[in-house]
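Each structure below is given as structure tokens.
Values quoted throughout were computed directly from the atomic coordinates according to the rules given, and no laboratory measurement underlies them. If you're wondering where the values come from, they're calculated on a predicted model, not measured in any experiment. Cβ atoms are built from the backbone, for glycine too; each structure is taken alone.
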Structure 1
Amino acid sequence: MSRVPSPPATLRRAVRSMGLLDRVRVGLLALGLVFVATGLLPPATARDSVERIAPLLLFLLSVIVLAELTKEAGVFDAIAQRMASAGRGNYAALFLLCVGFAAATTVFLNLDTTAVLLTPVMLALAARARIAALPLAMTTVWLANTASLLLPVSNLTNLLAADRVALETPAFAARMWLPQVAVLAVTMLLLWAFFWRRGMRGADTYDPPDVAPVRDRVLFSATGAACLLFIGAILAGVHTGLQLGLAATAAAVVAVAAFAVRDRSALRGELVPWRLMVFVTGLFLVVPTLERYGLDEVMRSLVGGDDGAAGAVRAGFAGAGLSNVLNNLPAYVAGESAVPEANRDQLLSLLIGTNVGPVITPWGSLATLLWFEWCRRWDVRVPMRKFVLTGTVLAVLGCAAAIAALPATR
């Protein structure tokens, strides 16, 4: 008669099977719960923090499920293959197509979607077209961060900022479109100079891959329509965190229903992005605790209270710096509490810093962490010294360009 493993033994095996990043995420949540249990974080403050992120977690859950099933249906692969074919072996054309695809995915489907789903698509495209993987990989990770300014859905920090400054989606886009254009121009220039030009990529042309047939046209059409449904809801004017979460949920339900009819094997537990949800929840318990014990004062001294040009620059670069030391989510939350309520431009400059700036360290944003994990799985060597140095140039020039453009949309 076989013995049933004891709960402690099962738990030990589960812990051993977890990767380093998973342990960090779970440890962060555990630390936050310890803070609440010991009174270091008052229960009322913890409750307010969790209530604030509940709509964000709904959005995150739904948009990742939607994007995962869209990828499973082959939509992203088909777009990537057609981009490579449309480039006709010309690297400049492929560069523009890849930038457009990565930027659009980030703007409409969130930067974490770009990191989680577009990275393997780009790496697979590099393998099929027999071209260097690093230019495609760096395009993905840089644009996952720098293309996340335009809409509230593009980044979790945007949802928090839009709520704070009471900007609906059209008004938010009206303030951020010019900073977004400015930082995209800087990103494209540096991507070409550092990774895509002839001396870096190692070839004059590439061989366009053959376009693979769609496996299931019903799933392909249904998930594509679900994505268009979600994008349409954004364009129609949904703006609060809850409304965006419900719009993403409705689109995800369409995709799930299609797979329930056509291919139930794809509806696995792994679809639920528990790692991201655990990480975000842990952050929003740990960061308020750190604010109570000194982080708030540090950010106030760095950010200042000036809503003019000097205050905007201080807030933006303080946010970028703290993002690369900690992570952009806690950096934004800590900076937000330090910015006076009436200083809208200073808050949006802080947002620019925490969105564009975390491209220097691997832990600067969750998207960058996820990207590094995919590169590791695909055996793509990322030269760390070059990653840090080029990321520093992008963070400085990108933040400066976006912050300088912000007053023009006031």
Structure 2
Amino acid sequence: MLDRVAIGLLATGLVCWATGVLPSGQAGDAMTRIAPLLAFLGTVIVLAELTSRAEVFDVVAARVARAGRGSYPLLFLLCVAFASVTTIALNLDTTAVLLTPVMLALASRLRIAAVPLAMTTVWLANTASLLLPVSNLTNLLAADRVALSPLGLAGRMWAPQLAAIAVTMACLWGFYWRRGRRTADQGPEAPAERTAVPTGGPGATRAEDLRPGSADRYDLPAPHRPTDPVLFRACALACGGFLLAILVADVELWIASATAAAVAVVAFAARDRSALRPSLIPWRLLIMVPGMFLVVETVNANGLHDLLAAAVGHDGGIGGMFRAAAVGAGLSNVLNNLPVYLAGEAAVPSGNHAQLLALLVGTNAGPVITPWASLATLLWYERCHAYGVRVPVARLMATGAVLAVTAVTTSVAVLAVTG
């Protein structure tokens, strides 16, 4: 499915350019603007794929599970933290592509229901993507427009980000994690909730801590030891250096991700060359993103800009902020958040920085209703399908609508207050 979508988008964009429906000047400007984004996206996915192959995520997931000590509520908090940090530090598409299978494998290993873990991943992949430029491609565009450094963007968005995560946690617990909801809509192969069994070792759950038949306990897994400790340490250090570079040093994001990916590639070239295959390169994303930009530029050049400008308005105050966020969230679920942000950015008056950031909140935290609302959600949905985990679309959309409205409204209100 994704292959056809990616190729179709690029082909449509190229036809629009070749036929003159999209002026060459606008097409060239769009491609120049997204070139660093493509370099970043390609290299950070390679870094994340090799990091996963080195079992860094598996080690962390096993530690998260053991840190939960067999308690569902504590596991919930740890999974929220894991998904949030991964999204903030490595970007939402990485969370969708790599953390989803880790979470599903964790569910299988613990013999617990998979859907709560899967929903934690996809919702936080979107709602936890407000803090840093690296967290979302839209953030890169917004930070450039309002001239904010990574730390500057974090300083402006930390409070809305906390609000979005808090609302997401409430919705996750109410809809998917609380007792009685954990096994709903899981499919025939889904396990029932179990009583934990002590596994021994440091931090193991004691038998006297367990109540027979408790629905708030799960089995503890054994610690995960990486197959190749050298590769594990090399990729862990590469990820750490990447984060340090983007947070502390004044380094272009694509340069930082390319350098970290190069470290991982060199390590695998020395230890496991079989992992260095062409499929590491996310070609689907690298043709889908330019296609999206070309298509939206075409629509923008033929009337969308005027419609969005009228919908967003010119009010830089709190009313204009809520309008921009609502337009961004609504259209993202109809189309896709990346082209919607690009078109919406052009419609927001250049001096209305708060309104632009509100649009960013809408296009980041709002695309949780339809499976195509963000690329991360689409990637997540296909990965779940490949693992045999079924999330009914009706339930996904109904619960996602509640999250979208509450998360966007709360985050924009906090943005207005802290601004």
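Assorted remarks:
- Comparison of 1, 2 - label where distance in nm of label points 7 Å out along Cα→Cβ at positions 154 and 314 is highest: 2
- Of the structures 1, 2, the one that 1.4 was derived from, the read-out being distance in nm of label points 7 Å out along Cα→Cβ at positions 298 and 346: 2
- Entry that produces 138 once volume of the Cα convex hull per residue in Å³ is calculated, selected from 1, 2: 2
- Which entry (1, 2) yields the derived value -22000 for helix-only ellipticity at 222 nm (-39500 (n - 2.57) for each DSSP H run of 4 or more, over all residues; to 500): 2
- Value 4.4, calculated as distance in nm of label points 7 Å out along Cα→Cβ at positions 42 and 146, assigned to which of 1, 2: 1
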